[in-house]
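Enquirer: Below are structures written as structure tokens.
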Structure 1
Amino acid sequence: MAERRGLLIILSSPSGAGKSTLARRLMDWDGELAFSVSATTRAPRAGEVHGREYFFLSEPEFKKQVAEGEMLEHAYVFGHFYGSPAGPVKRSIEAGHDVLFDVDWQGEQQIRNSDLGKHALSIFILPPSIHELRRRLESRGQDAPEVIAKRMQKSWDEISHWGAYDYVLVNDDLDATEARLHTIIGAERMRREQQPWLNGHVRALQTEFEEMT
């Protein structure tokens, strides 16, 4: 048995708040932290490998896994299904490895309500201001103005669910926010529920106490 159970670390934020950058930094910080590989019904793109970028499933296969409770969370996005297979995640956390999820508030709720929800740690990343959020989206130079407008509209829907998360961080400084994430994850790894060896240790203490009395 591993010394501790892994965590399901959920990062959510509106687009442009810095979630993807923070997720990459967390992966660099802890080489054993694994990113959850999603399943999808869309076709592979050039260079994508089954089991690396995604698990590529047919729609009947995907729906079967959902019906059998094998998806921690799933959603229908732009004509395709996406979801997080439960099996690989369960094996990782039982081996003591944390798994990182980049999902929205609906995915967070589904994971929280799943059989593995007691091992979940959810963190919402807020921008320092709406003006700064727009500036970050525009500075990317990737989206047309109408796309940015849609992302901004969606951002408030995302932000409105901040209260459902375990921790909420304002990403006004990337280095400081990363440091706070390290502190949170380090503490959550020590939660009683994450330490399966403690029951045996307390039983041994009890036996030792009884032998002395």
Structure 2
Amino acid sequence: MRYWVTFFLVFFIAILAVVGLAGFRGEKMRHTPIEIFPDMDRQPKVRPEAPSLFFPDGKGSRLPVAGTVARGSHYLDNPLNTGLITGTTNFIENSPIPLTAQVMARGKERYQITCLPCHGPLADGNGITKKYGMAVVANLHDKRIVAMADGEIFRTISYGKNLMGGYAANVTVEDRWNIVAYLRALQLARLGGINDVPADLRAGLKP
């Protein structure tokens, strides 16, 4: 019995000591309060233009990260970045990036990394995810998608649609347009006719 009396007495004295030193939350004090857990109230930081030994050049101020867009800039006024006609909500019909062999090669590479798992190597919706129960994957050869403007496909890659998530944070603007170009090549390979092949190349086609 004496043990419990001693325990509660010590516990009570400890509470009085803590309250006496630290006070109650929200109470006004003339002295700086004691912070047992300061959390993130005060953090180590570098003042503007102050030196820093953390960086090799000794400068604390750093340039913005590559690709940073300043608030109030005209970034969203450029169809290259939005897929939209400037000042409207209408999609641009054709990609603003000139079609070259390098664009196609890069588009193929990015497509195979980003899009192939769901849409498949032929863009017909038969990717590896379908084998694991993700049955709702668009066939990119559907007439509805083939008829889309390049800008709309770019926006879909950027921000997603339905169950598809957006890739704006993972794929650069240029690579999104490169993917659009490669997708158009896949669609043309399946849905194109003899008239879509340049005359000087038709002789080399296999029946």
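What follows is calculated from the coordinates using simple rules that are stated; it is not laboratory data. A quick note: this is a predicted structure, and the numbers were derived from the prediction, not measured. Cβ atoms are built from the backbone, for glycine too; each structure is taken alone.
Enquirer: For mean projected area of the Cα convex hull in nm², for residues 69-180 alone, find whichever of 1, 2 sits highest and give me its label. Provide the component values of the computation, followed by the final result.
Expert: Details: 1: 8.6; 2: 7.6.
Looking at the calculated values, the largest one is 1.
Enquirer: Given that relative contact order in percent (Cα under 8 Å, 6 or more apart), derived from a single structure, equals 16, which label among 1, 2 identifies that structure? Before the final figure, lay out the partial values.
Expert: Values: 1: 33; 2: 16.
Source structure for this number: 2.
Enquirer: Match the computed value 0.45 of FRET efficiency 1/(1 + (r/R0)^6) of positions 53 and 117 (r between Cβ atoms, R0 = 25 Å, to 0.05) to one of the structures 1, 2, and report its label.
Expert: Details: 1: 0.45; 2: 0.05.
Structure of origin is 1.
Enquirer: I have 1.84 for Cα Rg over 2.2 N^0.38 Å, calculated from one of the structures 1, 2. Which structure is it?
Expert: On the way: 1: 1.17; 2: 1.84.
Traced to structure 2.
Enquirer: Still on this model: 1, 2: which one has distance in nm of label points 7 Å out along Cα→Cβ at positions 13 and 93, as calculated, at 2.3?
Expert: Numbers: 1: 2.3; 2: 9.0.
Value 2.3 for distance in nm of label points 7 Å out along Cα→Cβ at positions 13 and 93 corresponds to 1 out of 1, 2.
Enquirer: Which structure, out of 1, 2, was FRET efficiency 1/(1 + (r/R0)^6) of positions 45 and 133 (r between Cβ atoms, R0 = 35 Å, to 0.05) calculated from, if the result is 0.75? Before the final figure, lay out each step's value.
Expert: Details: 1: 0.75; 2: 0.15.
Source structure for this number: 1.
Enquirer: Turning to a different aspect of this structure: Given a value of -11000 for helix-only ellipticity at 222 nm (-39500 (n - 2.57) for each DSSP H run of 4 or more, over all residues; to 500), calculated from one of 1, 2, which structure does it belong to?
Expert: Numbers: 1: -13500; 2: -11000.
Comparing all candidates, it corresponds to 2.
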